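Just below sit the structures, each encoded as structure tokens.
Just so it is clear, none of the values below were taken in a lab; they were calculated from the coordinates. Everything numeric in this text was worked out from a predicted model, so none of it was measured. Cβ atoms are built from the backbone, for glycine too; each structure is taken alone.
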Structure P
Amino acid sequence: MSVTPSPLSRLLAPLPAPLRDDAARRYARQEAVLLDRLGALYGQRAGFTAWLGELMESIGRLHAARSPELLRQDAAREAQPGWFASQSMLGYSTYVQRFGGNLRGVAARIAHLRELGVTYLHLLPFLRARAGESDGGFAVASFEQVEPQLGSNADLLDLTAQLRAAGISLCSDLILNHVADDHPWALGAKAGDAQLRAFFHTFPDRVQPDRYERTVGQVFPQAAPGNFTFVPELQRWVWTTFYPYQWDLNYANPAVFAAMAGAMLGLANKGVEIFRLDSTAFLWKRDGSDCMNQPEAHHLLQALRAIAAIAAPGVLLKAEAIVPTPKLPAYFGSDAAPECHIAYHSSLMAAGWGALAEQDTDLLRQVVAATPPLPPAACWLSYVRCHDDIGWNVLLHEAGVDGPARLARIARFYSGAPGSYARGAAFQSSSADQAHGSNGMAASLAGLESAVTVVEHEYALRRLLLLHGLALSFGALPVLYMGDELGMTNDYSYTQRADRAMDSRWLQRPEFDDSLLDWRHDGVSASGRLYMALRQLVEVRARLPALAADAPRQLLPAQSPAVLALLRGERFLSLSNFSGTGQQYLLPPGEWRNCLDGSTVAGGIGLQPWQLLWLQQEQEAS
């Protein structure tokens, strides 16, 4: 009578002897969560035990292929699980082609990143993308190959080695929800392969799609209305949440999970240390629901986390879940079943911009107050801008009874409404009375592009520093977006390209401006002043343990709704005036030192229009 090998024995079989003890120890830690989550997802399917064994053996093979350098890094980070949440961590996000042209060009910019203090580099999609329109690379045609226009797999290995030597961790997108319609899985499905067709949600007619459409929202109601696309080669309707050429994966099929887990570990073996898990909220479909944030989506992510913890424990998972604040904690999981290490705090970002537009910190204070404590070895990701739109609807709860109208007013402000200093564009707005998103580079949205007078330039720079100061002091891993350190403004050239003209997100995807980089130390130009001020904030932050992600955070009362007073730890105070008029603030008892100019103050303090102050209490109040 044959005995079915255990999952552990299948995991260990491909591993060389020196790796087996650590693998067994890590597996023992993750076994309960891994088997429970995979069992809940797939345990009722025939052949589950055999599938699980094959999965574990593939994980073992990928673990065995990990380089000695990465194995050493795994061990070091496993011993210090909160390594990424310190106040010295700083991120930078960019497209390869816009920043350096290709992967070798990115490597040539490592010196700039080091000068900024960057320790984490998020390169937006650099894997082989769909031919033609590709949603900025988010329509992936291969998880194994670098986009040829950006370089080769050898170039990626060389880049990750150089980044590690510079103390910079590479973050890559792992697009979990969909693949391009010319990915081999989709091509195989079109060619009649039934097993590959089962990788996707397909329907013979509109009956079931129409049922789903009654409860499922639309991501791109103008550019790509609806959630289903008819594919002639299949003579079926395919679920396409985003664009028609991005086919949603069917995670009810265990083969899909196994393939994506393999893709993750394969990229980790090439030196990717952090995965931005794209579109995590959409992974599981349920009739009668909005098909977002379903319990099974969390089961999938917790199982991926367990697999990474076994085979590549130096790797971090980051949730790209653009959801309201109350739904964010779920993406960290629990002590018993951890999920992602990092989660975007999109509500904080949107509320910061909302505070600028309204000259009132109401939304911001609500978001800060509602932000829950972090679980161990986890952190928020804070940011001012990114490649994507500012999605205002994450603030619907905070915006109150007239929330849609209020957020629509803010969105119009950033579209350049009369009297606004902002230069941006609406994104996928279905109506003037609704807010879906706003696009534009931070400098353009903050008024630098429209500034004419000396005062207008000054105020635009102050607004930018307000928002970056919030991201840096909130208690998170802050990420700069390419060009924001130099005050780069909107790129309108996308309107001249048919494949981009319908997508205003290209406003914030300019090519890196080396002419502005040359001015970064002059202290006179807008680029130079912004760069030096931002670099000072980064340097000061790195010296203050109170600004680590896990340090306590407390809102203090302010005499004006325009002022945000954020206490970190017991003795650091960030004061921000989100209005164009001067404000007064009564400091807590004691003497306070200005961290940015060294002056000291006690009692009341004046805040100039749009001013940021970082204060450290010199001694305990008597």
Structure Q
Amino acid sequence: MNNKVMKNLFSNIKGDAFGGITAGVVALPLALAFGVSSGLGPQAGLYGAIFISFFAALFGGTPTQISGPTAPMTAVSMIVIAGIIATNDGSVEKALPAILTVFLLAGIMQIGLGAIGLGKYIRYIPYPVVSGFMTAIGLIIIITQVLPSLGYYPKEDMTYVDTFKPEAEELMLENILKEEAGEGILVLEDFKVTIDRAVKIMPEDILQESKTLAGKNASGALGALKVIPRAIKNVNWLELGLALGTIFIVFGFKKITTKIPSSLVALVVMSGIAVGFGLNYQPIEEIPSGIPMPQLDMFSNFSLGSVTPYIFTALTLALLGAIDSLLTSVVADNMTKTKHNPNKELVGQGIGNSIAAVFGGLPGAGATIRTVVNINAGGKTKLSGMIAGVMLLIILLGLGPIASRIPAAVLAGILITVGIGVMDYKGLKAIPSLPRDIKFGPIKFSSEVVIMIVVLLLSTFWDLIYAVGIGLIIASLMFMKKIGDLTGERSGVKPLKEESWDDEADFPKKLQEEVFIKHLKGPLFFGSTSDFQNLTLQIPDTASTVILRLGRMQYMDQSGLYAMEDMLQELKAKGVDVLFVNLLKQPRYMMERIDIIPDFISEEHIFKSFKECLSWIKQNIKNTH
């Protein structure tokens, strides 16, 4: 690092130290919970938080970002982990090298995405796809955590496990036949070798395979729903009490104060009760003590065949991490009034995820809540994220044995609150008010609601990866049809020039400091919201009124609608009045649905022509500069 970079890094050391420590404390319960839910154990979540937080901050492009395992990344990772474990006889130890190789590939792909400059294209993902995906993530987390909250573990329910013994025996015999076919000794005349190998199968082998099948059958949201009736019949009231107590504290403590993380309070209080009273609860897996060591088996035992089926999944992890991180970067920009470097941020996230994979950690991304906590606590430079990682390492080294006594039900309760929080309620609330712009027989639907629900249902009950792809395809097709129709309707209109329009020639020069005129040309949709969000930066400090000329803005989608709402809200907070000129039918309808009209823009501030607007300006705006 050169002197200038070092100077910037330590320019706010007190605020960064406090922000990083606070963010690290907030990250602790979530990291443990994500690790447990992933299937790799609490240490995987903690290792991921340590390495991603440190290295993504060091090499990333958002100074205040705190990174680590997140709900979306963990939900996709769960699928990868469960699939690879199932193909390795249910052994996490045997599956771990392949799992970590997939995570490493995802990190390397992220570095590649940043290197080729893909960061600036993330904004083209439509809001309904993101909304449906985030709500699905919330549902998946909630549904899958119902089982540990009830104290029910499918692999420990022997009655349930026994139902899989015939399938386990069939599968084990099938594996023997495959081995013999590969060795060239499988012949119809003599099954002696087959019989000899089958005899060597012990009851405990069959039991282990049955447990693997039971766990696989109960995995994911659909699997959890299948066994919830059994869980209710076999509910462990102590575990349920611990989970409910955790949820109550997480939500209740926020009403007392937000300065102390409520999830950490719930973790300490409920774990203290369980340990202090000597309750017979189910603890999480033991967290290994000492400094994390590289998992070199992923290189020495590398098998291309074991990883090839998951290359597309690795790419999905990379893209999801990119979206998750850059959305958080936008939040950080809005809070700090700075501008992040999207491609550098992707490279930083990729380096963090790659190093975390080598040390056995879960993949992650920029975490919104932790980033907001860091900024509010005084963090301003990348040193804050690095301190958060070091803080978690110190906790691991000092409190690892104590953390291993945390009840699994407490972490399940924390994850349920995460699932509730990650759902996109803004998008769900908008469903009844969105325009029904497509027709199927006599019934009309909103295309954006259809996209949102398709992504939500497919993500929750089928496959997160394909759901997003299908959602993007549907959104693109619908958007192309709408734009094609609109372009056809207005094909005779010539493009507008960048300079002032002819009817603005008579605008009073004495009011040019007070009034800012902006021409919106073309639809305001998910692909143009990024440039539109920069509108407020163009407005001079002297301006008290902004005129938006909307005669060429034929169409506005849900992403554009919320971008307009955010811009108007920011201008209102600054005391700047906004006037609409020639507002067209479809954008007006959209803005009326969520009460932008009349809450932000009253009817008296909407003009049919610039001439009417100019008359109002002359009567109401005074020259103060």
Structure R
Amino acid sequence: MLLTKREEHLLKAFQDYGKLSIDNISDILKVSKRTVYRTISDLTTSLNALNISIVKEGNRYILAGELENLRHFSSQVTYTRNERLNLITYRLLTTSGEVTNEELQTEFGVSNVTIIQDIADIEKRLADFDLILGRKKGYQIDLNQNNARRLLAILMVNTIPVSDFGNQDYGDYHESYNQSFNQASAIFQKYQENLPEMDAKMSQFFIILLALANHGVTPGNAKLVSKVSLDFTQSVYAEYSKVTGHFYSIKEILYYASILDELLIKRQETPLFHENFDSAFYYSVSNLIDKVALYTKINFAKDRVLFKFLFNHIRLSLAVPTLFEDNSNAVIAHSALQHSEYLHRVVSLLVMEIFPRYLQSESELELITLHFASSLRRSPDIYPIVILLLTDERPLARELLITRIKTMAPFVEAVHVKPPLRFSKEDKEYYDCILTTKLFKDESVKVVSIYPDGKEMLQLQDYLQEVQSNREVRVREQKIFDGEYDFQKYFMASQILLERFSYQHLDNLPTFEETVPMVVNKIDYISDKDYLSQKLLRRFEISPMAIPETHLALLHTYSSRVTESCFMIFDLNVPVEAQSMNHETESVSRILVMLTRMGESEEIRDLMSAISQSIIENHLYTEIYKTGNRDIIYQLLNQIFTEKIKKLEN
């Protein structure tokens, strides 16, 4: 005789605790009292067949009768909705024939209506990956479709926790894939040091994709692959072929290398020193930040780590998206966004506009919004507040309090200290918030203990967040930071780059391919101009760097043919057409050139990276590069170098 999971849970509770009240059962089962009564009734019916009953004694229930017969019970396997959706999708992705509704009803123990609803949800999700679910006598996915194998790998990553995978616990796939997962994991990890650093989840995806080699028909691939991904893939497949005893075609190797390129190799944070990178993805992340800032009137570009966090988060989510949301964990970030409804709405609409459909689940939109919401609470450059602390306490005690405040509220730009007797009316106009460690006659001044406990710190955090949310924009004199370190090398490097900077007008030919050699010929710091011209054109073809809607194109390379690192700008008399970062045609009237020589100093490389980030990440600076004259851009470069050096000092 079978019990449902809920009945089994209740029966075990009776065996563990003896007597149970309705409230006890409701807490144990985590259901309403109405459901408790129904479960008791269902369990009573099941138990009566074995001469066991549930008896009420006062306000509690107990089991009575021939309790030794309980050993004849076994539980019925039940699945959550999320588990069911994943298992049905797995079956569709691994079955060459049709799967009928009746088979699914029997396997999962649910009704026809439930299966129909599940299939509708699965079909909608498959469409996000451009997969079509066929319907004839049953349900079937054409396993020859391009994304079928990749989706199967994503599904497996979704359903095997990273920790379990590392411990060789493959759950439902243990029997079918145990050997291939173990072999692929050992070989991939052996060569993984040749790849850029990656998240454990992405590493798991590539191991599973390797284990699925020769699964179905290899998707077609006409893309060029990078040398890094091709060398890695050839080494891995050569060894994997020896271990498995299977032959893997060139087409199979190129498919794997192309996925490696798309998801990892071409999506590196600093593209300046990489010949191949995904300029469209880089621009999409930057564009998201810029547009969120535009619609919310909050300058998120000032947060120096937001781009990095979003870049890595979205890169992983595009590689291994969540297929089906678990309703029990659906509101991961919702509570943290309770005061950011407008921000969430803006971010959601922009993500839907900029990124593919399969990234647009509600939980993913909440997590991306959380990055922006956290930026407000993390960065002293966005909505910063300045606090005045009125206290006569000893320096050590007040410094400890200030440290705790700035740790708990990083958006606090500065905490200035004054004795209470020196407090003036002007202070109320200058500071966003005034704290005191002693009772004060002015009720607008908040009292805080010199050694606040945890509860008081949480209350102070809420108070400061409220101050930040409602703060007024105040004009203050800029603080001057007195550096403690010698950054002479960085200052000298900045002066060298500024001296080499030039702004020239070019009477160019009407095509981009003809214009690039003309630009190169105008630069003195090149030993082989023909070679460098061809290299720049090849690199631009692989990773186009015309910036959308700016009429700007960026040419940059790292080469032994460059004798001195430099940054230059060329205004074209004749606009030319070039492919943009989002793979559309852009009319280019100004070309930015960044050349870095081999073996360049760390200081020059850092400053060149700062220029490249200012061009692509900061849309305000991009506008200056687009319209500014020589003097304006010279001052902009000077400002960028100064900001970089100050950041290093801090």
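Which one of P, Q, R has P(r) over Cα pairs in 10 Å bins from 0, in percent, for residues 97-288 alone, as calculated from the coordinates, equal to 8, 29, 34, 20, 8, 1? Show your work: numbers first, answer last.
Values: P: 9, 34, 31, 18, 7, 1; Q: 7, 18, 24, 24, 17, 7, 2, 0; R: 8, 29, 34, 20, 8, 1.
Clearly, the read-out refers to R.
With helix-only ellipticity at 222 nm (-39500 (n - 2.57) for each DSSP H run of 4 or more, over all residues; to 500) derived from the coordinates and found to be -11000, which of P, Q, R does the value describe? If you can, show how the numbers build up before the last one.
Details: P: -11000; Q: -20500; R: -16500.
Value -11000 for helix-only ellipticity at 222 nm (-39500 (n - 2.57) for each DSSP H run of 4 or more, over all residues; to 500) corresponds to P out of P, Q, R.
Which of P, Q, R yields 18.9 for mean count of other Cβ atoms within 10 Å over residues 33-40, as computed? Present the calculation step by step, with values, prior to reporting the outcome.
Numbers: P: 18.9; Q: 26.5; R: 14.9.
Traced to structure P.
For structures P, Q, R, which has the highest computed value of relative contact order in percent (Cα under 8 Å, 6 or more apart)?
Working: P: 12; Q: 27; R: 8.
Looking at the calculated values, the largest one is Q.
Identify the structure, out of P, Q, R, from whose coordinates mean projected area of the Cα convex hull in nm² was calculated to give 29.0.
Details: P: 29.0; Q: 36.1; R: 40.2.
Computing mean projected area of the Cα convex hull in nm² on every structure in P, Q, R gives 29.0 only for P.
Computing distance in nm of label points 7 Å out along Cα→Cβ at positions 225 and 241 gives 1.2 for which of P, Q, R?
Details: P: 2.2; Q: 3.2; R: 1.2.
Computing distance in nm of label points 7 Å out along Cα→Cβ at positions 225 and 241 on every structure in P, Q, R gives 1.2 only for R.
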